[in-house]
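Several structures are given next for inspection.
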Structure 1
Amino acid sequence: MKKILLIHNRYKHQGGEDVAVKNEVALLEQNFKVEVIYFDNNLKNLLNLLLSFIFNLNRNSQKILRKKIKEFNPDYAYVHNTWFKASLGIFSTLDKEKVPIILKIHNFRYFCTRSFLSKNHFIDKNICQACGADQKNFKNFNKYFQNSILKSLFVIRYGKKYFKILKNEKIKILVLTKFHQEFLKNLTNRQTVNVFQNYLKTDLANRTNQSAEKFIVYAGRISSEKGVKELIKTFRDINDKNLKLKIIGDGPQLKELKKSYKFDNIEFLGELENTEVLSLISSSIGVVSATKLYEGQPTLLCEASKLGIPSIFPRTGGIGEFFPDNYELSFEQFNYEDLKNKIKLLSDEKLRLNIGENNKSFIDTYLDRNSLTNKFKKILNE
């Protein structure tokens, strides 16, 4: 049985990528011997913190990795997020230890860190669909990270090195959609980029009876690039007192939004256990995303499909690849009148039940466990 060492730097606020990594461990353990190294960004050592930012390496992380390699002797290293405690130093360590590397990319943020100049950040829109930055906040320099030129300087240095790693054909690159596959090929001139979707655990409960109250769900990071504020404004414009919006998650915009939007039909539930999230989704009339990004594989929307619940989302990036053709509830990105009209369609019970059933049938086939396992084995052998 092949041995895989999975490496992932967890986010401060758990999001879809962290959930996806847990699910993928569960998938791989069926056919491989798997060990996992999780890193968390809670650096207390000032020297390590400075090294992580300035040189994009972390000696302690590399030490942990070398120890695990010696103990486990993996056939492959399967790398997910590296920012920032894991650091890019793990790639040089893996190379020195002659461990073949598979790198899975969940988002498009590497695109934003290729250049110090803002003109190379914004291509054809005022909003960057890789990170959600607004061009009006930028002048000459790319203030990609926390709207700070100094902090962005270090992040962009990280990004430039990461971009070189993406061009290394010895590393197998996995992305979540065909859209991302073509995007990355065009950007790096790589010959091979593999599409490998995230696995969804199949033990999701069946759809429950809908509660007496009608509500839609947003679950994810509460931040400007996710379009939560625009979603709330759009929902308020509908002015349906019998419909609620339940917002699950944490993030930098949460306090501001809770203070600004105190209404009986808008609930901020904070971070919840995944079982609680799934329970709410299964008793809702739909889930919604108003993201400003391309996105990878939207965990919330895919879990809703597994439960037979319809999703509303913008036509952007590869999100539509996880839904049937000619999907009725997608809207033109940044067109909030269109979003409003799609939310109103959820009042049609027959329509939403039909869409939910079609979504479930599609996702069960598209993310079938055996198909994904065989795809992963094929990627390893190529």
Structure 2
Amino acid sequence: MMLPNKLQDKIDARVKDNSLRSLGLSQDLLDFSSNDYLGFSRSKKIYNKACDILKQHDFQANGATGSRLLTANHPLYLDTEKQIASFHNSPTALIFNSGYDANIGFFSSVPQRGDVILYDALCHASIRDGIAMSHAKGHKFLHNNLKVLENLLVTQQQVKNKSAEIYVVTEAVFSMDGDMPPLKAIASLCEKYSAYLIVDQAHATGVIGPKGKGLVQELGLEDVIFARIVTFGKAIGCHGAAILGSGELKNYLINFARSFIYTTALPPHTIATIRAAYSELEQNSDAIKKLQNNISLLQKGIVDAQLTSYFISSQSAIHCCVIKGNKATKDISVLLQQNRFDVKPILSPTVPRGQERLRICLHSYNTKEDITTLVRLLKEFLTP
């Protein structure tokens, strides 16, 4: 059956713009594109530990069997949430099936009609989608711009209803730029104007701060953040997410977050893997140290190769080389892949037109030789 004309027109426009997405098969290339920052997804130690946890709980099940509000609230889920909350110095944690589910669940249910959500212009699509599902009014502010944010806070304080609340949303590491926000200053503004601050820590968990506890804990801001979203599909190496916050917030989400209520819970093996991965973070920081060393190595290589004008400044595992133009960005990505380097192009409309880029993701298992070669190839392809 043919697609409706309106849908086919959208596909045709993507083809014309050289931005049509497709599913490719995994290739045996050097990994500079995945979110597996610490190599936990391939860790035999974590895999075996997860199997041991299931045996200890006498949990021989392939699936959760239903929602946690019905049949799936096994003690393993509760124990894992307590472990996550303790690790992140939070009163509670509530596990969701994915980071996307956590964000749409939170933002579609917590802000109410008449409330205001101020969000960074580069916030992830899942945050934007959650805001779009909310009855609150969303306003974006210029990326990491404190002056614009404060002006919005002042304006909203003046015009909002007395019962309305203001929520401010940012990310600890921005997924398409790799940079971080001035979080202490944002927290101060939220305190000054009585706003609730939410921080998505998807790409900071396992990477930033002591033992990979995230930017919020590195800065000691746990007590002034209303909610944190941590995800397990990046450095933790498996799947799922959790919202960290007060006991009252957890109780509210259990009752009103539709992406938590109306879905089958994560399978037991995934919960055991999350538990095993967090134990590894707590007990062994070798992978984090290796990752940080690789970040420093790439940063030095970029400077030495005189490529800084192409790169967005970043202290995280994500480094973006802005090339401009879908075709030019794709072409250099293909050249790198032909040299066995898996570096993915990020094209418009995922990023704004004119800001197309190569997104380089570093890992604990990337070698010094591979990073050095990658920089050399980039210099060769960018400055022929």
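What follows draws every value from the coordinates through simple rules; no lab data is involved. These numbers come from a predicted model, not from an experiment. Cβ atoms are built from the backbone, for glycine too; each structure is taken alone.
Each of 1, 2 could give relative contact order in percent (Cα under 8 Å, 6 or more apart), but the derived value 14 comes from 1. Source structure of the calculated read-out (FRET efficiency 1/(1 + (r/R0)^6) of positions 15 and 271 (r between Cβ atoms, R0 = 35 Å, to 0.05), 1.00) within 1, 2: 1. Could you figure out which one of 1, 2 the value 3.1 for distance in nm of label points 7 Å out along Cα→Cβ at positions 39 and 263 was computed from? Label of the originating structure: 2.
Using the calculated result 32, 28, 22 for semi-axes √(5λ) of the Cα gyration tensor in Å, pick out the matching structure from 1, 2. It must be structure 2, since only it matches. Taking distance in nm of label points 7 Å out along Cα→Cβ at positions 7 and 31 as the measure, the highest value among 1, 2 is held by 2.
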